[in-house]
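Where a number appears in this text, it was derived from the coordinates with a stated rule and is not lab data. This one's a predicted model, so the numbers in the text were calculated from it and none came from an experiment. Cβ atoms are built from the backbone, for glycine too; each structure is taken alone.
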Structure 1
């Protein structure tokens, strides 16, 4: 068996060149991967504005309790006149600062008096003013190539006036679920020996969440001919083929042999639990990833191995998921030959420390474990663990985005 880290390194070393470029409107760019740097065309904000509702003043003219005549009202979106000497201007949050003003007094610090206001104190220089370019300076690089655009990134780009971006074309991914026992969900009661296909819909949802173009998942029967045909057709119409099941050593596991016949296969026994059998290769010239058949194994190996490869192939920058630490609320008395990724809840104890509590059922076919869990707790191969020991945890949310 090879360590997970070595398997991932081999995968990332085999990532092909990213797909072609296209320009898309900002409104449809969420989740897309930038193919070119984006620089700010203008300062944000484009002018000095008020950070509060209040009164624009020249601080050198402010005397606590002395009347300042009110000469103008400045709302957001207006173009103010210069501030007259010895006066003040009513100003609202986001409104441009009038020329000559060097501070804004909050309305709570002033007392209205007829046609003017009486300040309660002298403001500091620049108080409650957002200077031009405080957020973004014109010409600065906002995002580098490889950035996957998040909602907040879309907002930042929009604030600079950016209306479109250059991104990589979405990769097309074909999903195959193998097994004679599989039937689509919603098809009515199961016959003896049948089970609903959960891997196909789950993988399609995982891929869509990461921004890939997903072809409708296919179910493939356990025969060499059906497997060969499905693989060849999927490879002809996709940028990558992702399958589940059929990569072990059983008599009905045909994927391994048919991928080898159509292209090339490197079958690995990865030292990870759940999910030891993992295959990588190509069908013709199309990359192929073969995941295990058990649903929890599919989920874990997708998150730890397939996800980073797919994102890198899409042109995205791939960073290791943030690892946190918690106190184990379980024990591992005998060391395992594989790194064990246990599905856990994260709970705060009375002492303020976070505890990793295991889901009661840890079998590789127990898909409810990853639905209930907050994180995967990593127990390294060859190590034991006592209750209360520190254990590394990976948040599931960080593995799904």
Structure 2
């Protein structure tokens, strides 16, 4: 059995969501150690389900023998549990429900004057029951099943002494004398991926980042000797993130090319377009530096912030260089004089647009509001990049343009 419990936190609280989940997790694990429980924020859970990778850490082990897979899962889970930041660890072994296994001995069944079909039918009727009649409730017929009470059906000793009736002689034989009866767990859950049988070890992360945990997981897996023919794969959000990074790199390249083409059409020359676009990689350093200072991991959200920076940074360069060329044509100034004059005039609009963007992203950067934690890396990346871009646009871009023009 499984279920979900949704908890709404108070607005005026002294601790953040992660601290509260860690506290409740410790109390539940200490009081109910056999209970498998996971703590997750609703929005993160929904996004994980949509991606098909609900768990941050997932190790998939492939093999043919279910028992060997379970043993490998238990061994690896014990090692993974020691990694700082790992919580809600699940070794992938899901036991079936308790069952009573009855194996008939054909020789003893015949010696007692019984046949296996009759024995199976009597045991099934007693333990599982037979529908002997029905009664009508409104427009439905509901069957009435007759069987032993639960106190007897689930009692191992009672089942052993179950009386088997020989209909020909009337003799009664205990079930335990013609069969071996053992208590076992039912069939375990079998998972397959690409027609390969597998077991999935999953865990969540608290007080650490995916970038901190995954290298340690890889190190443990490299040092673990799996049986011959068994392989492993690291999945979960890490696998999804790597796939997203490859796609975002392509998006970033396309964005840079499109912006460069538009700049060439705008200024009708390659030099100005290249100089303005050169400010982007320099400003990206500010974004990465902001992520490092705040201890924020580089993920898909922060990568999207870098893509946004391309357009925001280029916009400031266009404001400055476009006005510089206008001054050269209208007032017949030299490039150096036009750059100095344009810098004085365009300083205010560049500052206003940049600061408006920074203050607009500040609530997300501070983690204010529901769901803001997911967009916090994006906001921090944009804030760090834009903060450096003001200096780059007003100093680096004019100096580089002047140097290249003089060289030409």
Structure 3
């Protein structure tokens, strides 16, 4: 995730004013909420590059939510008010940097898809779940917390966006199972063998690895797993040490399936730089600029990565999937665009663009807005990237991604 003070983004300067008395108590000044609401709407209109007005009715948002302001009494309600506005944009990269116990979580260890108005488990974060024994892949979701899933979609707090749009529905059906912090997440499933199974998502135990990376070797193949640490600058030196120790392997598998929280460009370029022999382009950017109240002009540019250290020249495989997020997605498309790695996996988190952290004027929290579009070097939007070696996940007791990677390496070596 790219985060930056708004003052760094020059096109936002006109909206930067910092209050000396931001609301810290539960005493709410409605005029302050209105002011921050109006600034948010203006920023969305002017700088949110993913606004699709055929799907999102911005006038409805302005009218509907402005009418809710008068009823806000507590800071918790103000937080939820701004959260619900952002839900309208069905964008998991456009969110507040705070939450409360009524907020939705930011991800779930399962991913749902829809077919013929039915809902199925398409992917499971099997590489990171420690205690799931039942194969729930392709199971039909019947209900969530006892509520029919179609009813749960109807009840989801979006009021000005077309819930029949496929992208909106994909967002909602998965946001539902992210769940709010103060409620259980219990799914009634119909497994592929016809039996019914109850899944309590909160009883799934995820790996909690304190190390920035994990490494192992399998038949002289080095495996480097990034443990959701792409935002930690110290990862670069840790990665360097690991790669140097694996320099004599016949291939490297770089596992990015646990990068759900994203990271930063500095770390990603530090990793890519060890696999190339000359400076190359890896990503395209698009943003809007405006100075002195003049018209907005599109700015596009290509970002390069430069070699660093001792190059690892042998085969490189990247594993990515639904829990490869933000900078993890950028690292995946970057290595693909550099023509340096074979990518194996599924769609990724589909987090939109690069985000800028914009503080509210009157409250002590901010929102992260995607204000810069990102593209594969071949001009494919980052969120639309699908690997050539696609994994149709069918098992939870076998790492199908890793197995395919090893198979490809061995075929290429023969």
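Ranked by volume of the Cα convex hull per residue in Å³, for residues 75-298 alone, which of 1, 2, 3 sits at the highest value?
Largest one: structure 2.
With helix-only ellipticity at 222 nm (-39500 (n - 2.57) for each DSSP H run of 4 or more, over all residues; to 500) coming out at -5000, pick the structure among 1, 2, 3 it was computed from.
Checking each candidate, the match is 1.
Given structures 1, 2, 3, which gives the highest value for FRET efficiency 1/(1 + (r/R0)^6) of positions 115 and 195 (r between Cβ atoms, R0 = 41 Å, to 0.05)?
3
One of 1, 2, 3 was used to calculate Rg and Dmax of the Cα atoms in Å, giving 34.6, 124; which?
Traced to structure 2.
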